[in-house]
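Next up: some structures, all given as structure tokens.
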Structure P
Amino acid sequence: MVAGIDAPVAATMVPAIVNRLRHLVTIGLGYLSLDRPTPTLSGGESQRIKMVRHLGSSLTDMTYIFDEPTIGLHPRDVTRMNELLRELQDKGNTVLVVEHDRDVIEIADWIVDLGPDGGDRGGAVIFEGTPSHLLDERDSFTAEHLRRDLARD
């Protein structure tokens, strides 16, 4: 419907709006409506909306930090989320992601694994390196989890 708007006054806006709407659908937010109040959005929904907004920005050399953006997403949408994370990076930005999803961890250029546990027993750097090297790490719960997931596949 938006793509069909051909009023001259909207000529420059329509492509940008269509692109953002396409990205929202791509990451599983196609169910949102314009009458949905912002306070009713979950943290993940808000974070993904912000990601789409930044994809439309011409800013580069920015640092973006996402805190578990894939929580609650269908695996199909995780793959699409990864594509958007890569798009942000490809625009010349640094993208930091706090994540536990194997599919997101596997696309990382560099991993910093903190532990050994959470809370008071966390915060130490357990591993730092590439995803393939993480699998060889013996003192990491993250590596153990990834190896278990790979064994199931």
Structure Q
Amino acid sequence: MSNCPLCTQAHKPEEGELIWRGDDCRIILVNDPNLPGFCRVIWNRHVPEMSDLTYGEREHIMSLVFAVEEVIRDVMQPDKINLAALGNMVPHIHWHVIPRFKDDAYFPGSVWSTKTQETSKVNLEQRIALAAKLPAAIRHEISQMY
């Protein structure tokens, strides 16, 4: 689909850091200064709904989502992980895997809600340092899967 921002074959740096790309999916470490460690697992072809995928494709993307979640939990030790696949604004299969902390800018609301607080600079810097470890850890985890 020509107007879909996720359909481009080339990775757009503004999306964030490309961690891994396979034939069907890619994983991005999102550029969000308020939410270090926020990742997206994106289906490469334009497909709007999970039920449009074959059972094998569904298993494949969810295996990647769960692998990213496990690595984020291990590396960042968040209070909670949010998984979301909304697609209201971008009807193209993509999963958000978001580490949440009780002092993050949006807690306890969704990351798309209004900010409720400011995270201390020290905590943000620590989380940015931990998030920098995610790409290598995620690539390692995926290499163990395939």
(message) Tell me which structure, out of P, Q, gives 15 once relative contact order in percent (Cα under 8 Å, 6 or more apart) is calculated.
(response) P
(message) Once distance in nm of label points 7 Å out along Cα→Cβ at positions 52 and 92 is calculated for all of P, Q, which comes out largest?
(response) P
(message) Quick check on the output: 0.20 is FRET efficiency 1/(1 + (r/R0)^6) of positions 4 and 60 (r between Cβ atoms, R0 = 25 Å, to 0.05), derived from one of P, Q. Which one produced it?
(response) P
(message) When helix-only ellipticity at 222 nm (-39500 (n - 2.57) for each DSSP H run of 4 or more, over all residues; to 500) is computed for each of P, Q, which one produces -12500?
(response) P
(message) On percent of Cα pairs over 22 Å apart, which of the structures labelled P, Q is highest?
(response) P
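Throughout, read-outs are computed from the coordinates displayed, never taken from laboratory work. Because the structure is predicted, anything quoted here is derived from the model rather than measured. Cβ atoms are built from the backbone, for glycine too; each structure is taken alone.
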